[in-house]
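Taken together, the values in this text are just the output of simple stated rules run on the coordinates, not laboratory data. A quick note: this is a predicted structure, and the numbers were derived from the prediction, not measured. Cβ atoms are built from the backbone, for glycine too; each structure is taken alone.
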Structure 1
């Protein structure tokens, strides 16, 4: 489908063709059809919003009941360099009345679906804001509001100059019949985070993302490790992972797209191209979460032995003792 501004590559996976090899009981949940939009930032605000609308409408036209958008949905990735970061406050938004929430609510109401998005949330004290994921229901209700917990700070990703660490923990919200969590980008690398959501009964994590090349290591392609880490966290916790990323060049880096959806067995169901906008739509067989977790991943844990996970970190610059 071609919008006035964007040609989206459409990829679909309907009917759960990979199956659930660990299934021993009948399904009890209807499949959840989810969509994600992989987009390129456009400096023209109207053109950018129209491109987002076209992507969400395309996913909804394929029957998606939840459509997910990338990190900082309506703004540039202003943490790409220190100069952009210094001007980040211009993109701060209020919740629930800011433009990103309004756009998500408009699309949710128009299409009768839930819409997930990401924004730079204003803090009440006027200091650094939060990198916040939201989900809006078809009636305009703000279903979820989750602040990014882990803040990266290295070349090309100067987020410590823009965002304060989140304080919302690991909330699980029922959206379209699925128990969902909405952490953001750098959070997706941390196995502790996925485990915390899994222990609270999540079935699906949505990770709005802005990731690409390592500006100080131009020959280091992190895309395979990125996908492996997230899908492995899903495997370890019997979770579906929905990961919408950007494409295009911003600052000194190139976002590598490759948005994907993986299942609780760690299998990638769909993957977008690296270099162009795309829409992915897939059926999630939610009973796969039960099927795989019944192998004992959570039941045979030994939490009484895991105290070392909360010990202070020894910085890599110092010798281990």
Structure 2
């Protein structure tokens, strides 16, 4: 597995968590020994998150430097031989160097690459849709979410009290600051569910609960509303069936949120002069049980917990062949 996590724009933690999810699903499906899966990842400086996450999940990893070039990646990857090589990085391209070491891998899979460079590789794009026309497996139906591994059922309550807040492994636009300012100046009292990483950073006159990487989906399932950025956690909330107010950090997130808004799965909230006013309107909308119920139904058309995602079928078939 070649993937990174870091306090870096456009990267955050989503790609690595998705790769870990795939690794765990492959282990479960094919009874693979965990020690036979290795992550090639950046682990120093702003990418030290990778090491922390992989250690928490007890996966082996091979470290490459934070400023690794394509040549450095080639030199790292060529040290290994395996049935499968999965590359999950933001906007992957310029990978023709892999042609020199294709004999090391029976199959190669790219997730969210933007350039089609290998005719015999499998390309899957669930989050990035404006890519090379030769890439065919594109769209939300190819999503792979970490919450696929979560067996906790969503708790659905009519009254809106518990609000889950998360804006990615790297909060590029400092959305959490803006959200907490809003709630501290709002008369309504909620229970806010925040990541453990911001504990003691914010004061709030209502209640605050904190989640960790281990129990994030338990708290998400318990919540009545999720306010998130447009990354992987937004899709986890859709998978768990939670009404969502979504705030884009980047252009590709804005495009995905717009598509989901048009399908009635989320409400879009942009950072502009009307941010607080529009958030108030969205909260008022979400307080109506009928509105939230309609969102649940629309979300089921995007992700259904009862069906195997197309992407997993493709990945399983590549591994078996």
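Remarks
- Parent structure of the calculated result 0.10, given that FRET efficiency 1/(1 + (r/R0)^6) of positions 122 and 194 (r between Cβ atoms, R0 = 25 Å, to 0.05) is the read-out and 1, 2 the choices: 2
- Parent structure of the calculated result 22, given that relative contact order in percent (Cα under 8 Å, 6 or more apart) is the read-out and 1, 2 the choices: 1
- Looking across 1, 2, the calculation of helix-only ellipticity at 222 nm (-39500 (n - 2.57) for each DSSP H run of 4 or more, over all residues; to 500) that yields -6000 traces back to 1.
- The greatest value of mean count of other Cβ atoms within 10 Å over residues 82-89 among structures 1, 2 is that of 2.
- For mean count of other Cβ atoms within 10 Å over residues 10-17, the highest value in the series 1, 2 is held by structure 2.
- Answer label among 1, 2 for the case where FRET efficiency 1/(1 + (r/R0)^6) of positions 50 and 274 (r between Cβ atoms, R0 = 35 Å, to 0.05), calculated from the coordinates, equals 0.90: 1
- Value 35, 20, 18, calculated as semi-axes √(5λ) of the Cα gyration tensor in Å, assigned to which of 1, 2: 2
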